[in-house]
Structure I
Amino acid sequence: MADKDFPGWHGTTIIGVKKDGKVVIAGDGQVSLGQTVIKGSARKVRRLSPGGFDVVAGFAGSTADAFTLLERLEAKLEATPGQLARASVELAKDWRTDKYLQKLEAMLIVSDGRDIFVITGAGDVLEPEHDVTAIGSGGNYALAAARALMDSDLDAEAIARKAMTIAADICVYTNGNLTVETIHA
């Protein structure tokens, strides 16, 4: 079977919301292969603690590729403790220039409670303008919902959960089985 004929792993939704001194990163648990749900309880949001410095990361894309990137991010954070922006830029540079890493298919949302970034294989380290960002197949739905809720009285976790519920209702590659991690500034 040719690669173009293989249905491939598809979809997920990860959201990051920063409000009132805390950041919440939430992700669904669905793993799909083509039109089949393979697993409904995957953990795509993780807490990293290199050198006692807490970072929360969520990933969309290939799980093995994301784990490779998370390991690289941990190494960068150990080399530059407390400097998430610098570690993220260093990871993005490596990802863009290293022939092995260039083949990795994933995206990351990372936060230390102060900053929140999206890291891509194109060499991007993006900081959201409106304190909310999302990635994955349902990312645009979750992003729109969260942006609409940011001026409400809801806290960061409630906004993330509600936005993920909306995304799961619209995106067939996203479910309501959430992993939610909170980190304070």
Structure II
Amino acid sequence: MEQDFFAHATAVIDDGCKIGTGTKIWHFSHIMTGCIVGERCNIGQNVVVSPGVILGSNVKVQNNVSIYSGVICEDNVFLGPSMVFTNIPNPRSAIVRRNEYMKTLVKKGATIGANATILCGNTIGKYALVGAGAVITKDVLPYALVVGNPANQIGWVSEYGHTLSFNKEGIAICPESKEKYRLIDNKIQKL
């Protein structure tokens, strides 16, 4: 059977994983058994996708990222270089806790910046933008812009990743797409 994805000769792809059409897997990456990688994904160099991980379509994983069991990324997620997921809140070398992995969900269109750390058990909302180096210790709202350690929300972003400035009526316009957004009760509604 002919494969309909690209894998560099140095990539390791275990039996029992599912890889979508048009996906590219680059140098020294390891796709482990039982994971699902959607269509048109790009898996950079030195990436590990652990058992049970689910990546939607068009997920971009930059170099040096480990995606541990318990992580689900929906469509169009961007994972920046060397960002980190965790899956156990209290790891110990001498104590096996494989049956205690916590789920982490990254919703559609979210971006996680370079060197950010996502502590397990949290949800990153759709189209949220996690700044480089941020440490996520709690859920992130959809369209939220968060930075720092621990991360705090400093604003809102459009689906194109631009900071939104709301007028007195609570309306903002993305400078690139011209799409309109409304802010009501700390929630973004795309108009």
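When mean count of other Cβ atoms within 10 Å over residues 27-34 is compared over structures I, II, which one is greatest? Present the calculation step by step, with values, prior to reporting the outcome.
Working: I: 21.4; II: 17.5.
Structure I gives the largest value of mean count of other Cβ atoms within 10 Å over residues 27-34 among I, II.
Name the one structure among I, II that Rg and Dmax of the Cα atoms in Å of 17.5, 60 was derived from.
On the way: I: 15.7, 52; II: 17.5, 60.
Clearly, the read-out refers to II.
1.6 is what came out when distance in nm of label points 7 Å out along Cα→Cβ at positions 11 and 107 was calculated for one structure; which of I, II is it? Don't jump to the answer; show the numbers that get you there.
Details: I: 1.6; II: 3.0.
Working through the options, I get structure I.
With helix-only ellipticity at 222 nm (-39500 (n - 2.57) for each DSSP H run of 4 or more, over all residues; to 500) derived from the coordinates and found to be 0, which of I, II does the value describe? Intermediate values should be presented prior to the final figure.
On the way: I: -10000; II: 0.
Derived from the structure labelled II.
A value of 17.1 was computed for mean count of other Cβ atoms within 10 Å over residues 99-106; which of I, II is the source structure? All intermediate terms of the calculation are to be shown ahead of the outcome.
On the way: I: 13.4; II: 17.1.
Only structure II yields this read-out.
Identify the structure, out of I, II, from whose coordinates relative contact order in percent (Cα under 8 Å, 6 or more apart) was calculated to give 32. Can you show the working numbers first?
Values: I: 32; II: 10.
Of the structures listed, the value fits I.
For distance in nm of label points 7 Å out along Cα→Cβ at positions 19 and 43, find whichever of I, II sits highest and give me its label.
Numbers: I: 2.6; II: 0.6.
Top value of distance in nm of label points 7 Å out along Cα→Cβ at positions 19 and 43 goes to structure I.
Every number here is computed from the coordinates shown, using simple stated rules; none is lab data. Bear in mind that the values here come from a model prediction, so they are computed numbers and not experimental data. Cβ atoms are built from the backbone, for glycine too; each structure is taken alone.
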